[in-house]
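FYI, it's all coordinate maths here, none of it is from the lab. Just so you know, these numbers come straight off a predicted model, no measurement behind them. Cβ atoms are built from the backbone, for glycine too; each structure is taken alone.
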Structure I
Amino acid sequence: MPMSLHDAFVPSARQILIGMKGLVDKAEAFVRDNGLQDSELIDAKLAEDMWSLPWHVRACWVHTGYAVRLVMDGEFTPDFTEIPSDWEAMRTMLDDALAELDGIDAEALEAISGQTTGFILGGKRLMEMTAANFLLSFNQPNFNFHAATFYGILRMKSMPLGKMDFMGPMRVLGS
């Protein structure tokens, strides 16, 4: 049986989002345990022309549950109107993304997988793809980039993290 669009996108996104929630918890503890100000991590960027930590949380939200919700209607416009300002707001945004993913009807997503999705930015329709290709070749790579950048910022700030912290709970037999 071929893999459904839901199976190709949702479980992996959930896994990494859960890992990110753990990273937020560890970052908050790292700040507290090392006598740092929250802003030393929250305002950190990998490079001056890149986004800070909370922007990457927002981007992960945008490219997961929010994206699927919009793809169901055939048009995607990124939403960066609400950037989380603290650890709790980051956790809440990650929880919201997880809740949206949990609410996705696998059959409904499969039903629209071949339909056209337009990417709208600045009021202009910049490209069109099938829903499946949009989620798997646009949203999924964007999501993974922002999740990895979030992790990279924390490592750059000397947090003792490993790959397993990033990966979240894997889907192993018996779990």
Structure II
Amino acid sequence: MGFWGSFVVCRGDTPLDDLQAVVERHDGIDEHEHRPGGWQIGRYPGPELADDGPALLADLAEETGAPALAGYVLDSDTVFVEGHSTGGGYWRACLVRAAAEAYCEDDDEDFAAEFPLPEAAARAAASWAGDAGLTPDPAGLLEVFAVEDADFAEELFFRLLDRLGV
């Protein structure tokens, strides 16, 4: 059985578990990682944060004054990635596309319209990174979004963060 839960990424001095945007939506952080430039990554078990993704990210961006990103992991098979920045707004993509589509086949949404192909996903991610003052690796982003199979999709999410410059 793989991991079911969320990774939340933001920049700021206030710890993730003290940010109102997170506190009002989840009981507590499972793991916490700090990266250079004031970036922090929190791991949260369960689906609570995924249920309110766009609002969570908008609230985080407003509260921290910096772009925010989240990855919602489904049984380590796929990751739904969402980002928000004040300049670029909200965007959405997925890692391990075929697995993501399989999880969505009973939904009443148009998967292709909701989740861009790897090229468009890489452009959206690079734009988000630019808004965050980061230097992304466009070819590396495309490579990550194009991966078709992964034992642990959350490892791809961390590769994505590296390619974004986080």
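General observations
- Ranking I, II by relative contact order in percent (Cα under 8 Å, 6 or more apart), the structure that comes out highest: I
- Label whose coordinates, when Cα Rg over 2.2 N^0.38 Å, for residues 28-91 alone is calculated, return 1.35 (choices I, II): I
- Parent structure of the calculated result 0.95, given that FRET efficiency 1/(1 + (r/R0)^6) of positions 12 and 44 (r between Cβ atoms, R0 = 30 Å, to 0.05) is the read-out and I, II the choices: II
- Here distance in nm of label points 7 Å out along Cα→Cβ at positions 36 and 156 is compared for structures I, II. The highest value is that of II.
- Of the structures I, II, the one that 18, 37, 36, 9 was derived from, the read-out being P(r) over Cα pairs in 10 Å bins from 0, in percent, for residues 84-147 alone: I
- Each of I, II could give P(r) over Cα pairs in 10 Å bins from 0, in percent, but the derived value 10, 37, 33, 16, 4, 0 comes from I.
- Of the structures I, II, the one that 2.1 was derived from, the read-out being distance in nm of label points 7 Å out along Cα→Cβ at positions 124 and 140: II
- Read-out mean count of other Cβ atoms within 10 Å over residues 60-67, computed value 25.0, structure in I, II: I
- Origin of the value -16000, where helix-only ellipticity at 222 nm (-39500 (n - 2.57) for each DSSP H run of 4 or more, over all residues; to 500) was derived from one of I, II: I
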